[in-house]
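Colleague: Dropping the structures in below, format is structure tokens.
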Structure 1
Amino acid sequence: MEPGKIGKQMITFQKSLFENSFNAMNMVQDQTEKMVNNFLTQLPWVTEDGKKTIETSIEFYRKARTDFKKAVDDGFAKMEEMFIQQ
């Protein structure tokens with residue numbers, strides 16, 4: 001078996017592994033977000049500023065999660081491109 005093909009198979013496997021792990025992490029974070037939102041609506045002592053702060057944090061981690069996914073996908077694309085050239 002040629003080295004380029006082995007490398008491409010390894011990258012495909014790692015990409016699949018990352019996708020599955022990332023999707024599982026997304027589900028956990030989404031469920032946690034729903035729980036936090038439910039708690040916030042039920043707790044009368046949380047101020048509007050506190051709610052806004054938590055919502056800002058949630059938006060920040062969503063953006064960070066999206067940026068991380070994009071960076072990893074770009075890395076996989078570059079690796080695949082490198083093995084295709086060989």
Structure 2
Amino acid sequence: MKIILDRRGCNCWDAPCETHFGWHFLRDEITPIDCTAEMVEDGKSEITFYILDRDGVDKILIVDESNRDEAYDSWRTAWEKQHAAGKE
């Protein structure tokens with residue numbers, strides 16, 4: 001699945017955003033929230049998030065079984081780890 005999130009105009013602070021992310025996107029039933037711009041089922045087991053962030057840095061986060069728990073706790077930490085490893 002591919003999900004595009006547009007946080008550029010979002011008023012949600014980072015801490016609640018982290019909680020909302022896991023709750024809405026990483027459980028069995030995915031539920032869109034205000035910043036959800038698009039969701040496309042691509043038949044892949046991983047979920048690719050395209051995050052248009054308010055810091056001006058567009059982020060790509062790929063979530064699979066190996067990092068699902070980490071992303072559930074903090075999408076930002078999971079992205080930073082992937083970004084540092086050059087996996088995006």
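Colleague: Here volume of the Cα convex hull per residue in Å³ was calculated and came to 59; which of the structures 1, 2 was it taken from?
Modeller: Derived from 1, not from the others.
Colleague: Comparing volume of the Cα convex hull per residue in Å³, for residues 38-77 alone across structures 1, 2, which is largest? Don't skip to the end; give the middle numbers.
Modeller: Numbers: 1: 50; 2: 77.
Going through 1, 2 one by one, volume of the Cα convex hull per residue in Å³, for residues 38-77 alone is largest in 2.
Colleague: Where does the value 17.4 come from, among 1, 2, when mean count of other Cβ atoms within 10 Å over residues 46-53 is the thing being computed?
Modeller: 2
Colleague: For which of the structures 1, 2 does the calculation of helix-only ellipticity at 222 nm (-39500 (n - 2.57) for each DSSP H run of 4 or more, over all residues; to 500) return -9500?
Modeller: The value was obtained from structure 2.
Colleague: Taking distance in nm of label points 7 Å out along Cα→Cβ at positions 6 and 30 as the quantity of interest, name the structure among 1, 2 where it is greatest.
Modeller: Details: 1: 3.9; 2: 1.8.
For this comparison of distance in nm of label points 7 Å out along Cα→Cβ at positions 6 and 30, the top structure is 1.
Only the coordinates and a few stated rules stand behind these numbers; no lab work does. Values in this document were obtained by computation on a predicted structure and should not be read as measured data. Cβ atoms are built from the backbone, for glycine too; each structure is taken alone.
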